Structure P
């Protein structure tokens with residue numbers, strides 16, 4: 001029996017235009033009424049997730065910043081930061097790649113900070129991060145409150161920054177999170193570890209969990225759930241690792257899967 005259904009957002013639950021599927025909120029209400037908890041797990045900031053799911057935010061759990069933050073009904077019950085030293089070290093290595101169209105965004109639980117004003121980087125920040133501010137990043141880094149560094153790579157991380165940063169930032173987690181993004185966080189921080197805190201808080205077993213993802217930053221989350229699926233549009237490497245699929249995000253694959261989960265409960 002499924003008691004927890006967790007889904008990535010971009011590329012998984014959201015369609016290619018960034019829209020939630022029609023009928024999702026009533027479905028989440030029905031899941032909640034039938035004892036099934038829905039979890040939105042994303043690289044997005046917590047405040048953005050809470051706004052996106054405002055009509056049902058008190059009935060779902062949030063995993064934000066790719067696993068650095070877990071929250072339930074307005075309370076953050078898990079938060080892991082990078083620390084000032086690691087943040088400064090990462091900024092130094094990212095700065096060396098500036099001429100290769102690589103720009104950092106410092107994410108705290110409350111706000112995302114950027115310094116470079118180049119486009120389309122700023123447009124992506126403003127579209128995805130509800131609370132954002134233009135500040136000198138070294139000032140923000142020294143406060144030691146950074147839970148994630150989101151790195152925009154205009155040339156695509158796979159063949160650019162991911163060829164450099166993982167080796168330069170040994171001891172930190174560096175993972176591609178989208179076609180133009182990679183994330184830097186503390187070692188051991190990922191959606192799977194965060195989901196472990198969710199499972200513990202609500203007393204839910206791995207065998208009672210279903211998960212849906214589309215990219216490598218979802219891998220540990222999928223492993224943390226016995227019933228794991230990727231969308232047909234998922235990153236090829238992840239599809240090979242997981243094997244089981246649902247229809248693509250544009251076909252509402254996750255929504256249909258959630259309806260099936262609900263029908264088995266009734």
Structure Q
């Protein structure tokens with residue numbers, strides 16, 4: 001597709017991303033999108049928030065611009081900057097400006113990782129004004145009617161230094177995510193990895209054991225993503241104990257005693 005005719009061609013999702021509905025999250029997102037209400041997705045890392053946004057963008061037929069937030073992102077990274085090339089200087093819109101100008105869903109993943117002085121730039125886009133001032137261009141961008149702002153973060157990683165300011169938090173409606181029930185998670189793991197359902201159920205049971213250890217030696221239990229990784233290795237011929245050690249035990253802890261306990265749980269499971 002000619003990007004001059006469609007500046008968001010690269011951000012359109014052609015094939016349906018697999019997503020297994022857990023509750024009423026699809027209907028809630030639909031309602032928020034219809035109102036263009038800024039939306040916050042809250043839940044642990046690896047529970048399916050990003051896949052959910054991809055699925056909803058495909059379902060709604062809207063382009064999706066995703067920004068993986070980190071502490072090095074500046075307001076200029078989101079809004080845009082002047083660049084120097086062989087023909088002189090030219091302005092390049094940042095992802096937030098692209099989405100607002102042309103009408104995309106802008107997804108700021110793990111927004112709490114960005115600096116507070118950076119996230120302030122979304123404030124005028126996340127209230128009734130729906131505008132983005134670009135001081136470097138002396139321009140005021142009025143958000144396209146299709147622009148929708150979505151952010152996500154993991155409340156489990158909150159601390160005094162990393163939390164959303166109240167002035168940012170209260171601009172959003174929120175949907176809470178968690179890990180699905182065992183039967184549903186088994187279905188997801190089997191579908192995504194190609195592993196048989198019986199073996200996938202054992203991987204999920206291991207994941208549930210690690211989650212019960214949160215706050216008792218583990219900061220976080222195994223995510224659905226990690227379980228899919230373990231199952232995918234198993235589906236490709238890696239033995240179960242090695243696959244789970246590689247994809248679950250070693251990534252989830254550096255503590256030797258905890259790793260040993262988890263490896264015993266793996267051996268008991270398989």
Structure R
């Protein structure tokens with residue numbers, strides 16, 4: 001088998017097949033890494049058999065083989081790990097091909113995230129006094145003026161500016177007092193799936209404000225024909241409680257497999 005570095009446009013068709021093959025959609029945490037990663041295509045007997053995406057830290061974030069090569073996938077997988085010097089693998093538990101290949105290699109692992117794709121009745125009553133306002137360029141100064149915890153939602157100033165300009169970011173108020181913000185980020189421009197993010201003013205935490213924000217964001221998403229999802233780190237128990245109070249449940253996990 002031959003592994004060749006390529007460009008994202010050369011694997012675009014295969015990525016569409018990969019994303020369509022998943023029973024649930026891509027996680028935004030992974031999708032945000034794609035543009036700054038390296039792309040590789042596999043060839044068996046001069047025929048394309050699949051692709052892999054490796055981020056700049058040596059983490060395998062996508063692995064896909066065409067259906068006819070699935071019987072050979074573990075051999076292909078082993079060569080990918082070796083030739084690309086993979087140190088870690090981020091695997092969504094609903095990605096059965098990648099998951100099964102990691103398990104067949106008996107790689108050690110840990111759970112690093114909870115993936116929320118399903119939602120039912122919320123555990124709280126919606127607070128009608130909480131209002132949402134679409135963010136605009138004037139909102140950037142307001143949000144940047146918050147404490148360092150705002151980076152829980154926006155990692156950099158430029159990311160905040162880009163999200164306000166290109167995505168759906170909202171300010172939230174209770175009795176006209178600013179209590180937090182949230183965003184609805186389309187996971188991939190070609191699909192109607194989105195990720196919900198929330199930040200609550202530290203002085204307002206512990207009052208289910210975050211869960212109320214998620215309720216509003218989910219309602220907005222559904223009204224705009226988007227399928228909402230959430231995710232959070234396994235150690236972030238506060239976020240778990242916030243998300244689950246809003247009615248989301250997690251059947252899937254983000255797994256970190258170690259190769260070394």
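Where a number appears in this text, it was derived from the coordinates with a stated rule and is not lab data. On a predicted model such as this, the values are computed, not experimentally measured, just so you know. Cβ atoms are built from the backbone, for glycine too; each structure is taken alone.
Work out the source of 9.5, 28 here, i.e. which of P, Q, R gives that when Rg and Dmax of the Cα atoms in Å, for residues 104-143 alone is computed.
P
Give the label, chosen from P, Q, R, of the structure having the highest value of distance in nm of label points 7 Å out along Cα→Cβ at positions 176 and 216.
That would be structure Q.
Which of P, Q, R yields 1.6 for distance in nm of label points 7 Å out along Cα→Cβ at positions 40 and 96, as computed?
Q
Suppose you compute Rg/Rh (Cα atoms, Kirkwood Rh), for residues 32-127 alone for every structure in P, Q, R: which one lands on 1.09?
Traced to structure R.
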